[in-house]
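Take a look at the structures below.
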Structure 1
Amino acid sequence: MKITWYGTASLAVETVEVALLFDPFVPARGSKVEIMPGDYGAFTQILLTHAHLDHISSLPALCACRPREVWGTAAAGAAMKALGVTGARYHRLTPGDRLSFGDLEVTCCPGRHIRFDPALVMHTLWSSEMLRYGYNILPMLRTHLRCRERGETVVYQIDDGGRRVLLLGSMGLDPDFDYPQNADLLVLPYQGRSRLLEPAMEVLRRLAPKAVLLDHFDNTFPPLSREIDTGELVRALAGRLTVVRLEHGGSLTL
C-alpha cells in the first residue's frame, strides 16, 4: 500500500489494483505549495472526509479535467451542487457504509471536526497575513458559504487484508464510537487549534496506532491557514511512536 501526500489533507492510497484520492485540493494564491488540477489526472475515485473549502472547493476544476466518481456525506454532496461541479458521479455515504475498491476495503466511520478556539480565530483575523493575502479573503468567504461541514466529518478505515490505515479529515473523534486500535498508520491532520499538542495526544491515546503520518500542517489557503511547527508533537512522541512528516508529493509504503 503506497500513500502519497500532496498537501493539506490530500492523500492518495494506491495498491497494485486500485488508486484512491482523498480530499484533493489546488492551493490558493500565495501558497508555496504548487499543484494543479491536471496533477491528479490518474485518479478517478475521490473520497471526501467533509465539506470545508480546503477539502472540496477544488472539485469543479478537477472534475472538469475528466469524469470522476466522488464519495462523501450529504453535506459534501450539497456543497458540490452549490459549487456547480460537473463531470462527476456522486455517491452519498453515511457512517457504517463499507466500500470495496479492488483489493481495498474502505469503511466510513463517524468523526468530528476540531473546534477552532477563540485564540486561533483572533490570531488569524489580526495577523499580518490578512493584509498580505487580502485578495483571497472575499473569494474564500463566498466559497465558505457554499461549503458547509454541517457536523458531517468522517473517518476512513482502509484495509487491504493485511494492513490498516485510519485516515482523519480533521483532528476530532466521535466520543461514543468504538474505533479500531493499533492501525498500522494513522493519518493525523495537525491544524485547527492554537494549542495542538493536547488534542493530538488524546487522539493518539484513544487510537493507539503503530505509526502516525502528519498532514494538514502546511499553509495552502492563506490567510486562513498557516504553517504549523510539528516539532512539539514529534518531541513528545520520541521513543514511543514513529512520526512521519513527508514533503509535498512524498510517499511511504506499508
Structure 2
Amino acid sequence: MNGNSRYDEAIINPIREEFKAVGIEELTSKEAVKSFFAAKDKTAVLFINSVCGCSAATARPGFIESLKHAKAPLRKVSVFAGVDADAVASARDYFADIPPSSPSIALFREGELIYFIERRLLEGPTKELLTETLNMAYEKFFGDSIDDEKEIKNPLQLVQRDVTTAKNLLTKSETTLLDVRDIVETEAEPIPLAKLVDEALAKKIVSSWDKGSDLSFICSHGERSLQAAFFFRKQGFQKAFSVEGGRVAWMNSKN
C-alpha cells in the first residue's frame, strides 16, 4: 500500500487500472507533477481522482467518454486524492485560489489553467451531462485557437430551463409541469397547471411514462427541482429539467 494512502489497494487499484486502460497517466509524486506543469506545448487535462461514490463514480465514466472527442486534450493525467497526498498537494499549488475538492477536473492550454470543474458540479449530474460539458469545453479551448463565441454550460446548467421556455412549452403541451414541493406548500401557494409529484406519481412516471417525455420540475426556488431533474435523468428521462427560480420566478414572470 502507498505510504500516503488512506485506502486499501483492493479499492484503489481497479480505479487506477480503469484510467491506465484509456491512456491516462497517473502522477504519484511531486516530481512527476512538476514535470507535467513544466511542459506547456500541449493541451492537457488533470483529473483529481477520488474514491467518493457520490461523485467520482459519475465523474470517471463521464470524463473517460469525453476523451473520445476529436478535440480532447493531447495529454491526460490524474492525481489521486487520499492516496498520493504529496502529488495532490503539489498539483493544487498550481491553482491555489480554487478551494480544494475531489474529484475535480482542470483543463490547460499552453500551461495556463483555462477551465475548472469542481466537485459540487459533479455530485448530482449524470455521466452524460459531464461528458457534454467537457465536450463543449474542448470545442471552445482546444481548437487551433480559443473560440470566444462558444458557450460552455456546466452540468447543473444543462438541466435548467428558464421560466419563459417552460411556460411556452407548457402552452403548447410540449412539457409536463411537475411540482416537487410537499402538499402543504402546494395547497398554500399553488402553481397553475402543475402536477404534484407524490410518491405514487413518481413511481408511475418511472415505471410507465415514455422515457422521451419532456419534464419540467418546479419547487419554491429551484433547489429541490434540480435534484428531481437529476434523479429522473438517471432513470432514463434525458429531457428532465429544473425550472430556474422556482415558483417565485414563475409567479413573477409576465409571460
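Miscellaneous remarks
- Computing relative contact order in percent (Cα under 8 Å, 6 or more apart) across structures 1, 2 gives 16 for structure 2.
- For Cα Rg over 2.2 N^0.38 Å computed as 1.16, the structure of 1, 2 it came from: 2
- If distance in nm of label points 7 Å out along Cα→Cβ at positions 38 and 182 is computed and equals 4.8, the structure in 1, 2: 1
- For 20.1 (mean count of other Cβ atoms within 10 Å over residues 54-61, calculated) the corresponding structure among 1, 2: 2
- If helix-only ellipticity at 222 nm (-39500 (n - 2.57) for each DSSP H run of 4 or more, over all residues; to 500) is computed and equals -6500, the structure in 1, 2: 1
- Origin of the value 0.30, where FRET efficiency 1/(1 + (r/R0)^6) of positions 30 and 150 (r between Cβ atoms, R0 = 25 Å, to 0.05) was derived from one of 1, 2: 1
- Each of 1, 2 could give distance in nm of label points 7 Å out along Cα→Cβ at positions 46 and 214, but the derived value 4.2 comes from 2.
- Structures 1, 2 were compared on FRET efficiency 1/(1 + (r/R0)^6) of positions 94 and 174 (r between Cβ atoms, R0 = 25 Å, to 0.05), and the highest value belongs to 1.
We did not get these values from a lab; they are worked out from the coordinates using the rules stated. Since we're looking at a predicted model, the values are computed, not measured. Cβ atoms are built from the backbone, for glycine too; each structure is taken alone.
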